[in-house]
Structure I
Amino acid sequence: MPLHPKVAEITDRIRARSEGPRGAYLERLSAARDAGVTRGHLACGNQAHAYAAMGADKEALAEGRVPNIGIITSYNDMLSAHQPFETFPATIREAARKVGATAQVSAGVPAMCDGVTQGQTGMEMSLFSRDVIAMAAAVGLSHNTYDAALYLGVCDKIVPGLVIAAAAFGHIPGIFIPAGPMTSGLPNDEKSAVRNRYAAGEATREELMAAEMASYHGPGTCTFYGTANTNQMLMEFMGLHMPGASFVNPGTPLREALTVAGVERAAQITAAGNDYRPVGQILDERAFVNGIVGLMATGGSTNLVLHLPAMARAAGIHLDLEDFADLSAITPLMAKVYPNGLADVNHFHAAGGLQYMIGELLDAGLLHPDVETVAGTGLARYTEEPKLRDGKLSWEPGPGQSQNDKILRPAGEPFAKTGGLVQLEGNIGRAVIKVSAVAPERRVVEGKARVFHDQESVKTAFRAGEFTEDTVVVVRFQGPKANGMPELHSLTPTLSVLQDRGLKVALVTDGRMSGASGKVPAAIHVSPEAADGGPIALIRDGDRMRLDATTGSLKVLEDLSGREPATPDLSANAFGLGRELFEVFRQNAGPATSGASSLMRV
């Protein structure tokens with residue numbers, strides 16, 4: 001199937017917009033590549049420090065004739081998704097020795113859990129942890145002793161941060177190694193129902209805790225289709241995983257075999273071999289377009305609308321909200337995974353998963369087929385399923401049809417004709433809304449504004465019974481410059497209860513919602529943010545507002561001219577739980593439309 005003309009047009013638009021920065025990036029990559037295998041240029045003393053603790057690998061490292069693979073790990077045992085990484089370095093080192101290579105843990109990067117910090121002060125550092133992760137990985141790789149890198153990460157800000165670092169070291173190959181999702185526990189819709197009952201005062205804290213523990217119950221990624229699992233999808237669509245690696249459960253023989261295969265492949269694609277594949281060349285505009293199409297086809301996390309522009313800029317590519325909206329408009333929604341449906345990612349994977357979906361989208365002309373990937377040339381490799389046959393890993397043709405059409409459908413018979421992401425514009429700026437889980441009759445909301453400056457005030461008003469009519473809940477001063485742009489997911493049960501009571505309700509914010517945001521219409525990432533002079537700071541209680549996701553409109557139906565912007569005291573955001581250390585990030589954060597990064601602003 002030839003490439004869809006709109007996909008070609010959008011790709012050409014991105015390429016033209018990025019011509020200058022991408023050209024400069026590739027020149028830097030070329031210069032670094034031409035410098036050759038790096039260890040040979042280090043002084044003996046430099047090298048001795050790097051190899052001192054490497055035991056039996058010291059001689060091979062000192063001779064400098066075999067590939068040395070740097071491991072960037074986000075292991076900790078507070079994140080269920082990252083706990084399996086504890087044993088990966090030993091597996092990687094042993095696999096490297098068997099193919100005549102060496103491997104060293106180059107750096108550990110911090111990895112925080114938004115599930116733990118949700119609704120808490122720590123969430124105000126969550127988005128900026130992406131930039132910290134990129135910088136920490138860069139510190140590890142700056143030792144300049146590596147011919148390739150393996151990036152061990154899964155969750156929300158970790159993968160985007162690691163991609164930014166990989167792009168900064170784009171002259172060396174890089175492969176992303178996932179850990180996989182936990183096995184299925186309490187169904188996500190049942191967990192959500194208990195949350196809503198608790199918010200309405202109809203369930204005890206003991207009942208809520210029991211439901212949460214039954215849902216989040218073991219090692220691996222949370223099973224709903226939030227940011228962590230969207231990240232894993234993205235790494236396959238962009239060709240940075242080994243094919244089929246995303247959704248294999250931890251602790252299984254296939255999971256370990258895929259990790260070993262990633263090590264073997266990393267050794268093969270270094271500059272010392274004959275299939276050199278620097279990650280900076282893989283990360284071109286076609287790869288990012290493929291990633292956005294995957295985001296839309298799966299109904300993935302809105303957080304990636306922030307992360308993808310930041311990741312792309314690290315590789316000299318400029319994405320805009322219009323690229324997301326235009327690709328969404330032509331991409332069919334093929335999957336129903338919670339919160340867009342009842343299934344979890346294990347069910348999705350069993351139904352045919354990413355291999356079936358990539359095959360369908362290639363056949364529909366919606367993906368660039370000719371991209372470079374870590375597995376070779378062409379995205380068709382990612383239609384193949386990994387299998388263990390007599391203890392040996394092989395790849396076989398993936399499923400030719402969905403195994404469950406309630407979860408996964410063909411591109412020609414989708415759940416919806418579009419990916420469900422809409423750009424909103426109006427007299428308070430630009431925003432995005434995800435409507436794939438929002439009922440059609442709830443996609444237009446007109447009502448009086450209720451304005452708040454924090455999440456807790458919304459909950460207080462709810463408990464006081466103040467929401468009695470159709471309402472647009474405005475929560476501002478939640479952008480990156482104000483307080484680090486925390487997720488406002490803890491509002492979801494409250495707003496869901498109002499909606500279930502028959503009210504039309506919408507959220508408008510310059511903050512974020514969770515990657516698991518669902519049935520409540522939410523205009524998020526409003527830019528410019530209130531703390532940066534955005535018109536959202538002009539809204540007053542009682543203003544008539546209209547959110548129309550069918551036309552892409554977000555308006556205050558009042559004359560805003562002559563109003564003075566709200567100027568709340570934000571000094572409390574600067575201290576406590578380490579927030580004082582992040583002041584430099586808040587001061588230098590770019591707008592949400594370009595990724596809200598303090599690193600990649602131009």
Structure II
Amino acid sequence: MPIDPLQSPDLDSVRATALQRIERLALEPMQLLDVAERLNAAQRPHDVAALYQHWLRHCQSSVNYIIQFNLGATLTQLGQWLEAEQAYRAAIAQNPQFAQAWFNLGTLQERQQQPQLALATWQAVLDQRLVDTPQSRELYLMTCNAIGRLSEETRQLQAAEAALAASLAAAPAQPKVIQHWVHLRQKQCVWPVYAPPAGLTRGDLLKASSPLALLAASDDPGLQLAAAMRFVRERVKVPAATLAPSQGYGHGKLRIGFLSSDFCLHAVSLLTVELFELIDREQFEVYGFCWSREDGSPLRERVKQAMDHFVRIADLDDLAAAQCIRRHEIDILIDLHGLTAGARPNIPALRPAPVQMTYLGFPGSTGLPGIDYVIADRYLIPDSEQPFYSETPLYLAQIYQCSDRQRPVAALPSRAECGLPDDRFVFCSFNNNYKFNEPVFDCWMRILQRTPNSVLWLLADNPWAQANLCARAAEQGVDPQRLLFAPRVPPSQYLARYSAADLFLDTYPFNAGTTANDALWMGLPVLTRSGRTFASRMAGSLLTSLGLPELICHSLEAYEDRAVELASHGARLKVLRERLKSGRETSVLFDSPRFVRDFEDALKRVAPGV
């Protein structure tokens with residue numbers, strides 16, 4: 001019995017036979033799909049596309065919508081997005097109920113930088129009930145989760161939360177969806193954040209929370225370490241072998257590499273740029289390994305100029321990036337990310353340097369393999385809390401946080417220019433709203449009630465948080481008009497604003513970091529509460545270095561009373577302001593050369609070969 005030419009191992013012959021049979025209308029749809037599958041398996045997408053297009057030119061079939069769909073997927077793979085969109089639309093025109101074609105069309109629109117069109121396409125899938133949980137549960141979840149993800153990326157936070165809530169209602173056991181849903185509620189100040197949907201417990205929500213979300217949700221260092229370790233288990237590949245020799249390289253100068261995607265207008269670079277500039281080039285050679293966005297900011301250019309070698313690794317995968325770092329023979333690699341957005345934890349996991357540490361980016365234990373040290377000070381990580389860190393604390397002599405004395409400050413505005421009353425005491429808190437929580441916000445409301453001639457000045461982070469905060473104030477018996485919201489402005493104007501406030505109220509358990517540094521630099525006292533975790537001790541560390549322990553509290557009751565006391569006794573606040581002004585001139589927090597010497601001494605203590 002002769003062998004069907006379509007079964008030949010020679011794919012060129014199979015392709016030619018299929019094209020001929022299409023022209024003679026002698027190829028069945030299943031045969032077409034079989035040939036296409038074999039060509040796809042052989043990595044021949046151009047031939048697959050040509051095969052489908054040939055079929056559609058010659059054959060009329062009730063299943064042509066499937067062929068158009070497959071053509072769209074193939075053209076998408078080839079980067080021919082306009083042609084792919086035409087194919088998906090042709091599939092939809094033939095079968096308007098074909099939900100997968102609608103979903104793929106939305107995905108293609110997102111790739112073409114048309115997020116609102118993509119969201120509208122996916123929403124239509126739900127509104128027209130093209131998918132439902134009994135018949136097409138997986139595609140229903142994919143659609144809800146896509147809407148949630150892209151809405152979050154485009155800062156449509158309420159819509160994102162609603163889409164993910166619908167997804168969880170259909171399938172509660174989705175840890176990654178829970179993770180985003182929780183953080184969306186934090187960003188919008190939807191309280192209680194950890195109110196579990198049906199089918200879930202509060203413990204389920206905590207277990208699925210991101211390490212970043214838990215910094216604002218808990219002052220339990222053990223829980224935070226567990227979250228970090230879970231992240232590592234799920235996301236980080238632990239290699240069988242490492243790249244760098246443990247003994248180092250014996251360079252005349254220690255080669256220090258900083259690893260980050262935040263070498264741009266970002267809080268990390270705002271703090272570190274002068275550190276990079278002042279490192280002693282007689283002893284150190286400084287490298288920046290970067291996958292940051294090119295934002296064109298003066299800060300990014302300043303960071304680039306501060307490096308002896310600025311190496312872009314954005315186009316390299318993690319292994320290639322680690323190998324690049326290894327080829328540069330870096331002695332000490334300092335990861336400025338930890339577990340924050342944009343991190344590439346598999347790079348340090350490959351150990352491209354003999355000594356590796358984490359600094360600034362993530363205020364907590366990272367749990368990351370390959371990270372030996374966390375740069376800290378004795379206040380930030382007391383001896384009693386060391387067991388909750390996967391890294392060994394590398395203590396600087398006085399303060400862990402660096403500063404930039406050259407940060408530009410705009411002309412100081414009047415209170416009227418800030419939308420503030422001239423005759424009121426102005427509390428402020430310019431932390432990101434996801435750091436807010438019920439206990440601290442309710443404490444702020446009690447402070448306002450006890451100081452009737454005061455207002456609270458907050459960052460206008462997003463409209464949903466603003467509405468929820470105003471509603472909560474009203475529930476607590478405070479006129480929402482006493483909450484004033486400042487829009488985001490460039491860094492120089494943001495810094496200048498601090499001159500219009502009287503007292504900064506810090507958040508807990510996730511303190512201000514860069515924000516506290518900025519406020520103190522501008523001479524604004526910061527009232528904080530310290531707890532057990534890194535995140536809850538950041539502001540206290542800065543105040544300790546400035547000799548202002550009176551501004552550190554260890555309970556909400558003490559915090560509330562201290563705020564009321566300072567607002568009610570102007571002379572006491574004036575004394576603190578004068579001491580802060582003096583500390584700015586004498587403290588290592590703002591003495592960058594002195595800080596850099598401490599930083600260098602710490603690195604030399606743990607350098608390879610020491």
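Throughout, read-outs are computed from the coordinates displayed, never taken from laboratory work. Note that the structure is predicted; figures quoted are calculated from it, not measured. Cβ atoms are built from the backbone, for glycine too; each structure is taken alone.
Calculating distance in nm of label points 7 Å out along Cα→Cβ at positions 283 and 443 for structures I, II picks out II as the one with the greatest value. Given structures I, II, which gives the highest value for distance in nm of label points 7 Å out along Cα→Cβ at positions 35 and 219? Sorting by distance in nm of label points 7 Å out along Cα→Cβ at positions 35 and 219 in descending order puts II first.
Suppose you compute Rg and Dmax of the Cα atoms in Å for every structure in I, II: which one lands on 23.7, 75? Considering all the candidates, the number was obtained from I.
One of I, II was used to compute semi-axes √(5λ) of the Cα gyration tensor in Å, for residues 99-426 alone, and the answer was 30, 23, 21. Which one was it? The value was obtained from structure I.
When mean count of other Cβ atoms within 10 Å over residues 75-82 is computed across structures I, II, the figure 20.2 traces back to I. The value -15500 for helix-only ellipticity at 222 nm (-39500 (n - 2.57) for each DSSP H run of 4 or more, over all residues; to 500) was derived from one model only; which of I, II is it? Derived from the structure labelled II.
In this comparison of I, II, the computed figure 25.0 for mean count of other Cβ atoms within 10 Å over residues 531-538 is attributed to II. Between structures I, II, the greatest calculated value of relative contact order in percent (Cα under 8 Å, 6 or more apart) is seen in I. The greatest value of mean count of other Cβ atoms within 10 Å over residues 307-314 among structures I, II is that of I.
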